[in-house]
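A.B. asks: Structures are listed in the sections that come next.
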Structure P
Amino acid sequence: MKTGKKIILAVPHGFCAGVRRALETVERALELYGPPVYVRHEIVHNEYVVDSLRKRGVVFVESLTGLPKGARLIFSAHGVSPEVESVAQLGKYDVIDATCPLVKKIHLQAVSYYTRGYAVIIVGDKKHPEVIGTAGQIDDSCIVETIDDVGNLPEMKQKHIECLTQSTLSADDTREIVKAIKKRYRGKKVSVSNDICYATQNRQNAVKALAKKCDAVFILGSSSSSNANRLREVAEKTGAKAYLVSGLGGVSPKILNNLGRVIGISAGASTPEILISKFIAYLGRKGWDKVETMGAEEKKIVFKLPDRFA
């Protein structure tokens, strides 16, 4: 019996080009060399993906200390600092760099502005591997997480300040922080590189539109995923009840019983399609038996694999 309840699935959602490139890099390494393949940090921030690869012989490490001589080592999509690259070189590891090309671009920007004499401020999560990798590109950088952090920034001798941003942030939040930085350094030239990646922005825009049509929105992704967390925040700020769920299990009856007729679904850029399908099937068994899509597919972008796999 039809219930009148429905699901609206945001388009686009799920994997971005950088994630696809990183995962295909690991797949190719396993096919070509066999296990073990070592990956510095989680290849992408999704527990389902990481656990699946771990079962196939991928070993995820935070420190390079103790790796076997000549170990095959993949840098994750989030990138690393030159310090980590040096440690890998000294260890004579066989390094395969799966850093997202858009993150690499931010690294190059940091070096370019710094060598031109600019002060560099990075807007992002101090503990996120992408931000750590970007900050490590130069000798002197400041990291700002919130507007409150702006007041603690030091005086800058440089006349020009460049703001770089973590690629997975919310555009709205970044805009407010940059405004505060410009106010803090009134009299200096403060500019900002638009580093929020196309996939992050497209998914946030889709969720904004989705949240206006739904009583509640579920974002599928891991709690460690920055872009998935930002999607939940975007949905909530737009006015919908918003929940971040892994997609590995269901949702508590307490939550389901308080939901309205229309549920929206989207997924972070590191969430595989299988988890989206399973979650939709789960909601279907709970009465949300109609599924619609909303939005338009983004232009297909494919990043070239590391040279040895090209």
Structure Q
Amino acid sequence: MIKVEPGKTKIGWIGTGVMGRWMCEHVMNKGFPMTVYNRTKAKAQPLLDKGATWVDSPRAVAENADVIFTMVGFPADVRETVLGEHGTLAGAQPGSVLVDMTTTEPSLAQEIYAKAQAKGVFSVDAPVSGGDVGAREARLSIMVGGDKEVVDALQPLFEAMGKNIVYQGGPGAGQHTKMCNQIIIAGTMIGMCECLLYGYKAGLNLETMLACIARGAAQCWALDNLAPRILKRNFDPGFFVEHFIKDMGIALDEAKRMGLSLPGLALVHQLYLAVQAQGHGRKGTHALMLALEQMSQTTIASP
């Protein structure tokens, strides 16, 4: 079993976007040597400036690391990055650990686990919640699936990135937990946006209104972190609309497989497809407000 030690355990990181860059940097700050790869090299430059080593493929990352993290976009990206000809599993040595922190299909996490196990490689699924703020401030919630003893060994690395690390069960359990998280977010996001529309049309001072309700039963992460961005008309991504659409699609597919009806999630999924159709797929998830504003022919403005 791998023993994780700063200065000794070599870490690899693939995916240095809005969240991955910060997560990787936090691990580096704990004294772990880092090898990185990203499809766009410029996005890895802050990490290279801090001493990370660049290589030209996921396979090369794995060849130079004991623990290999992936934080990419879609299930197809995970499949190519991990299982492809130039993927991490092709370069991973027996006894190394693959840790996928992308939100992806539970079935894919289980497939990666089985194929890694056949090669003597460990595999863990560890999706996160907390957005760009949680990543930057190392306050992520991390939902982990895999072998318990492997997860325990990785704790120093998870603790560098997050404040709430919870073992959920076997392979795929982390991804199933993330689906539960996304279902909640879908419901709270539409409630938060509709509350701002209603408050604005009713003539309320939205900042005053939020100061009241955000400390009561309506308290939630979206009110604290995203409502202020909406009031400033700042729709920069902490988490992309197109990635949230992907997550909701996975949850709906899993629900169908389990014979569940989730009409609330299906409705929000459709509304986000409208957001994407309006050209906002690369904006933050709070851009749901833009579609709702268009439907009501109302644009809220800061007081």
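Please treat every number below as a calculation from the coordinates, not as lab data. Just so it is clear, the model here is predicted, and its values are computed rather than measured. Cβ atoms are built from the backbone, for glycine too; each structure is taken alone.
A.B. asks: Say we calculate relative contact order in percent (Cα under 8 Å, 6 or more apart) for every structure; which of P, Q gives the highest result? List each step's numbers first, then the result.
C.D. replies: Values: P: 26; Q: 14.
When relative contact order in percent (Cα under 8 Å, 6 or more apart) is calculated for P, Q, structure P comes out on top.
A.B. asks: Also, quick follow-up: Which structure, out of P, Q, was mean count of other Cβ atoms within 10 Å over residues 103-110 calculated from, if the result is 18.5?
C.D. replies: Clearly, the read-out refers to P.
A.B. asks: Distance in nm of label points 7 Å out along Cα→Cβ at positions 87 and 287 was computed and gave 2.9; which structure, P, Q, did it come from?
C.D. replies: Numbers: P: 5.2; Q: 2.9.
Label of the originating structure: Q.
A.B. asks: Suppose volume of the Cα convex hull per residue in Å³, for residues 255-294 alone works out to 84; of P, Q, which structure was it derived from? Mind showing how you got there, number by number?
C.D. replies: Numbers: P: 84; Q: 74.
This value belongs to structure P.
A.B. asks: Please state which of the structures P, Q yields 0.5 when distance in nm of label points 7 Å out along Cα→Cβ at positions 79 and 111 is computed from it. Before the final figure, lay out each step's value.
C.D. replies: On the way: P: 1.1; Q: 0.5.
Derived from Q, not from the others.
A.B. asks: Comparing mean count of other Cβ atoms within 10 Å over residues 31-38 across P, Q, which structure shows the greatest value? The partial results should precede the final answer.
C.D. replies: Details: P: 14.6; Q: 21.0.
Result for mean count of other Cβ atoms within 10 Å over residues 31-38 over P, Q: largest is Q.
A.B. asks: Okay, moving on. Out of P, Q, choose the structure whose coordinates give helix-only ellipticity at 222 nm (-39500 (n - 2.57) for each DSSP H run of 4 or more, over all residues; to 500) equal to -14000 when calculated. Can you show the working numbers first?
C.D. replies: Values: P: -11500; Q: -14000.
Attributed to the structure labelled Q.
A.B. asks: Name the one structure among P, Q that mean projected area of the Cα convex hull in nm², for residues 119-238 alone of 7.8 was derived from.
C.D. replies: Details: P: 7.8; Q: 8.9.
Here the read-out was taken from P.
A.B. asks: Can you rank P, Q by distance in nm of label points 7 Å out along Cα→Cβ at positions 7 and 151 and just name the one with the largest value? Before the final figure, lay out each step's value.
C.D. replies: Details: P: 4.5; Q: 3.1.
Top value of distance in nm of label points 7 Å out along Cα→Cβ at positions 7 and 151, among P, Q, belongs to structure P.
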